[in-house]
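So, here come the structures, one by one.
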Structure 1
Amino acid sequence: MSAHHGNTPAAWTAVAVAMVGFLVASIALMLSPINLTIMWIGFILVPVALVVFVVMNKMGFGDS
């Protein structure tokens, strides 16, 4: 394992996108009435974070 494990732009961006997804979904669940469209948009952002990580890693912004 490298000395800077996880401290790459690809990892930070993926975590940020996933956190935004969870935040959007959480806010949608707190609305009255619950907004399912916004909730699903938030849920869809979470796996998008993995795609962002893989793409940025292949572009050279990752550790490997």
Structure 2
Amino acid sequence: MKTNKSFTKRLKVTKNGKIIGRKAGQDHFNAKEKGSKSMSKKRSIQVHFSNKAKARFLPGRFK
């Protein structure tokens, strides 16, 4: 099975093996939000996957 390249380009692996990314749906409809809320949307978070999702999108590279 091939790695989903478009998905892996949105992720970064840290030195300790954590997978860092952004939550989905954080770019639109931010005009009415407070500044602190919109700034928190721009921050990266640790992404948690089930083993099934890792196998589907990230075979080999991020295991």
Structure 3
Amino acid sequence: MNHERMKNEPGLVCTCNDLYRESIEIEAAEGCEDSEEIMYAHATFFRCGECKPIIDKIITDVA
């Protein structure tokens, strides 16, 4: 994960896959229940995995 890039782009959650908070929130509102489903919805997969707990927290906050 590129932490410097995340500082420059506050909505960026996953630098490996260019996933932003807004798109994760939309997917969660549409029914994605965990980070694996978010990755599937974006046709990607975890690379470093540092974003997984962040994504799961976003999903929890939306629910």
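We did not get these values from a lab; they are worked out from the coordinates using the rules stated. Nothing here was measured: the structure is a model prediction, and the numbers come from that model.
Looking at structures 1, 2, 3, which one was Cα extents along the principal axes in Å calculated from, given that it came out as 43, 23, 18?
Details: 1: 47, 19, 14; 2: 43, 23, 18; 3: 31, 20, 16.
That value comes from structure 2.
Which structure, out of 1, 2, 3, was helix-only ellipticity at 222 nm (-39500 (n - 2.57) for each DSSP H run of 4 or more, over all residues; to 500) calculated from, if the result is -7000?
Structure 2 accounts for this read-out.
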